[in-house]
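Participant: Before anything else, here is the set of structures, which you'll find just below.
Every read-out reported here was derived from the displayed coordinates using simple, explicitly stated rules and does not represent laboratory data. Keep in mind that what you see is a predicted model, and the values were worked out from it rather than measured.
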Structure I
Amino acid sequence: MNERDLKSELYEQMARIGQALASPKRLELLEMLAQGEKPVEGLARQLGIDMRLTSAHLKVLREARLVEGRRDGKFMVYRLTGADVAVLGVQLRAVAEAHLLEFQSAFARLVASPAQLAPTDRKTLMTQARRGEVVVIDVRPASEYASAHLPHARSVPLDELRQRLAALPRDREIVAYCRGPFCLMSDEAVKILQAEGFQARKILDGVSEWRAAGLAVAA
């Protein structure tokens with residue numbers, strides 16, 4: 001094989017990744033799997049598509065070696081093939097935000113209440129959480145928290161938040177996070193907390209953003 005053919009082969013292999021990512025639903029699947037392994041049924045339900053289509057999307061991602069599956073009894077369970085796949089999603093979003101006006105406009109509408117965003121940087125926030133100056137809560141399902149979470153964060157799933165308000169301090173700010181910038185669970189958590197008289201804000205980060213920044217996560 002000459003040099004030209006070898007270069008073409010390398011670009012062709014790289015293009016397999018690009019082709020696998022060229023679907024909004026497959027990008028969303030990767031974001032969901034960045035939270036931990038999940039069964040096909042759960043992924044289909046969360047994405048609002050049927051299992052056959054979900055399986056077809058997962059097959060494309062599997063052929064590109066971005067996800068892998070295992071059988072758990074009657075169910076197929078999928079996970080990312082590495083943390084670098086989750087980081088790739090974060091980097092792709094960052095490029096879209098930097099260069100696509102349409103993305104910027106849509107994202108601005110999603111983050112419609114900037115006053116609800118915690119203004120501190122990541123390292124400062126973790127220092128404050130370690131010292132007990134703020135309370136960071138992870139409002140994702142408990143299984144996702146168990147897979148990986150931000151240091152010093154408490155697991156308070158959104159569907160349990162109202163029942164666990166008594167365990168949260170009212171003299172410190174509470175900072176909520178979920179699956180990343182597109183996730184709305186933290187918005188709902190902040191609304192509930194503020195309506196109950198708590199000082200509450202959110203951060204846009206999730207575990208993938210933390211890893212992409214080179215920061216450690218807990219498990």
Structure II
Amino acid sequence: MSTLARWARAEWGLLYVTVREPLLKRRWRAVPMTIAAVCLTAVVQVVQNQSWGFGFVRNVGAVRAEEPLWLALLRTPLSLFVPALDLPVWGALAQILIVFGIAEICLGWWRTLAVAYIATLAGTLFARVGIWLGPEGLLGLPGSDAQVVDTGPSAAVVGLAVFLGWRYGAYVTAGVVVAAMIVEVLLKGNLAGKEHLAAIAAVLVLCAVSALRHRRRAGTTGSSGLPPIRS
């Protein structure tokens with residue numbers, strides 16, 4: 001076995017073993033929530049590209065920092081499935097299909113949605129903090145970004161990728177995702193990039209809390225490690 005193959009097995013072996021059997025046995029039935037999420041995102045994309053649907057999608061699923069917080073929180077769940085207008089929708093659909101699908105098999109559908117929502121919510125709330133800090137701060141944002149729509153499904157995808165990488169020992173992969181988001185901020189410094197970093201920070205806190213819980217449970221039961229979460 002080559003060095004590269006050994007590295008790939010060490011990096012992705014546990015994820016592969018966890019995902020492979022359910023997909024072989026149940027195929028698309030193994031990821032019903034993911035299929036629903038992909039379909040919903042596709043429908044939202046079609047609707048928001050219609051003259052009659054653009055305003056509707058913006059009113060129910062677009063989040064901006066200039067809006068009241070209660071309204072942003074009300075729209076945040078649907079904002080996970082509102083793809084950016086300036087990016088190809090197939091990219092968003094592919095990300096959701098792959099990352100949400102792997103997460104649904106590994107974590108279960110409700111944990112997947114919980115991590116995705118926490119990541120998205122962190123980005124949504126950070127936009128307000130960044131604008132309050134102002135453009136002079138390292139993580140600050142110009143006031144004009146208050147009118148920019150938040151990241152949509154990308155923050156959820158980034159957050160889930162980092163969480164899965166940590167949970168299943170794919171640390172290099174998780175590190176590459178984090179590094180890519182840092183480079184994005186250094187090169188562009190835009191709202192989306194900084195919301196991605198906020199999503200990663202929230203997920204890392206979630207990882208620390210999860211590790212602490214498992215460590216306490218292991219100390220009580222005498223077991224060790226972080227077994228895959230399945231439901």
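Participant: From I, II, which structure was helix-only ellipticity at 222 nm (-39500 (n - 2.57) for each DSSP H run of 4 or more, over all residues; to 500) = -23500 calculated on?
Facilitator: The structure behind it is II.
Participant: Cα Rg over 2.2 N^0.38 Å, for residues 18-65 alone computed as 1.65: which structure among I, II?
Facilitator: Derived from II, not from the others.
Participant: So Rg and Dmax of the Cα atoms in Å, for residues 50-153 alone, computed for just one structure, reads 18.1, 48; which one of I, II is that?
Facilitator: The structure behind it is I.
Participant: Thinking of I, II, which structure, once log10 I(q)/I(0) by the Debye sum over Cα atoms at q = 0.13, 0.20 Å⁻¹, for residues 106-177 alone is computed, gives back -0.47, -0.86?
Facilitator: II
Participant: Which structure, out of I, II, was relative contact order in percent (Cα under 8 Å, 6 or more apart) derived from, given a value of 22? Walk me through the intermediate numbers first.
Facilitator: Working: I: 18; II: 22.
That value comes from structure II.
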